[in-house]
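Where a number appears in this text, it was derived from the coordinates with a stated rule and is not lab data. A quick note: this is a predicted structure, and the numbers were derived from the prediction, not measured. Cβ atoms are built from the backbone, for glycine too; each structure is taken alone.
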Structure 1
Amino acid sequence: MWQTFHDILVRIDWGLVIGVIAVIFTAITLQVQRKHNRLSVKPIAMITVADYMDRLSIYLQNKGTGPLIIKNLSFTDGRGRKEKAIINYFGPEVKGVVWSTFTGDIDGWAILPGENKTLIELIGDPMNKDFTDIREKVRKILASIQVELLYQDIYENDMPQKTRTLDFFAG
């Protein structure tokens, strides 16, 4: 029996065996590296707000390590009205407002890691009565809105939907 086993070992092409083992380990390493690459460029979306005496703001931030690609950003108010830009909720009740900045429809935009996009911002002098009146009207409108974000990473993998109500402004 040992002689038969010895004969088999002598006849095996060890170069071929080692080559097959190397190909298997290379394939496994490639899969592990691909998984690592995908995880190392993962975007993490945050919808943040600022409510100060002199400033109201809403930001979309990427706190992840890879680009955040916006598939669909929408806003819905308490009555079910849906818009692509938050600025569309402000009509004659806030007439004469000079917005510091705002964005419209930004579907398809990319946000780099550590970057943020200002969705809307109102800045003014808290000692000015006209500004404080407008600020309160804007707060009331913002408090009834919900932000919904669908986004993906650079590999076109869908990330978990991010939703935030802006009831923070009610308080």
Structure 2
Amino acid sequence: MFTNRVRDRAFSLVELVIVIVIIGVIAAIAIPRLSRGAAGADESALRSNLAILRNAIELYYAEHGSAYPGAAIVNQLTLYSDRAGNTNTGKTSVFKYGPYIRKDMPPLPVGTNAGSRTVKVVTGTPTVDIAGGFGWIYSSDTGAIIANADDLSEDGVTTFNQF
């Protein structure tokens, strides 16, 4: 009599296998969706960082007599500057412009050089230099800045350096 009560309360092997199969199917559906969400988040972070950098460069251009930041772009965007683009850590009557972004360049959130905050300054059209380890490629004569990443975005067609 006692053994029948224990057997009535326990799960059978078939019931346990069915539960495990259901959990496996749910996991197979959920895991790819989660990984796509992470890729989308990195892409959104890249678009946001590029918007911040491009706005900062345009504001610098407007306040410095139609001149883009030069080879010292990181200092020119993160410190106070005078009309000629010279920089200073403190605000004075001469160094009254900026800073245009706080603390440091934002990190590159995607690609081989993800996490890099460094900037390669070029003239002409900026092009990708993956081997250089830079996060951003900036043209000092056009003010264009791109992500130093040639990986494909979520759409499978556009590369991150085309944003």
Structure 3
Amino acid sequence: MRIWNRFNDMLAIFSGACLGLAMVAICIDVCARQFFNSPIVGIVDLVTLLIPIFVFLPLAGTEINNSHIRVELVSSHLSKRWGFFLEILACICGILFLGFMTWVCWWFFWDAWQSGQYLPGIRRLPVWPSKFAMALGAALFAIQVVINLIRTIAKVRSNLNEPES
């Protein structure tokens, strides 16, 4: 698990660096547009390709740290067993959704890779790295939800003998 966590931490750092690059590129482009009346060609395309990278790659790391937004309006009023049941149900729904999302994103990536898809314009930027980041991010997120499901089931088994509160 330590290697898995470290790998996802490195992806989060890489994603943050991509976000920082996008912010700097946009700032330079805005300054060039305002002060020199000459925007930098291809910056919008570059940032467009960076967005899926810094959005999708850190998702599993966020799940590892339990940092996704949760609304516990209902589950906070339920017993521990019902809370576990809802957690298991949420994990199963997440696995199904993320599995489908991974499958679709994988085929989008594969099609972009095979066809040599790129963004139209003066700069020919390949699209496949962004689509690969989406597929990888969704797959890693799904794997982490499977890990969380296994942990939740283990908690349920260890708490079966406890009296319900």
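Annotations
- Relative contact order in percent (Cα under 8 Å, 6 or more apart) - structure with the largest value, from 1, 2, 3: 3
- Structure with the greatest value (metric FRET efficiency 1/(1 + (r/R0)^6) of positions 93 and 133 (r between Cβ atoms, R0 = 25 Å, to 0.05), set 1, 2, 3): 1
- Computing helix-only ellipticity at 222 nm (-39500 (n - 2.57) for each DSSP H run of 4 or more, over all residues; to 500) across structures 1, 2, 3 gives -26500 for structure 3.
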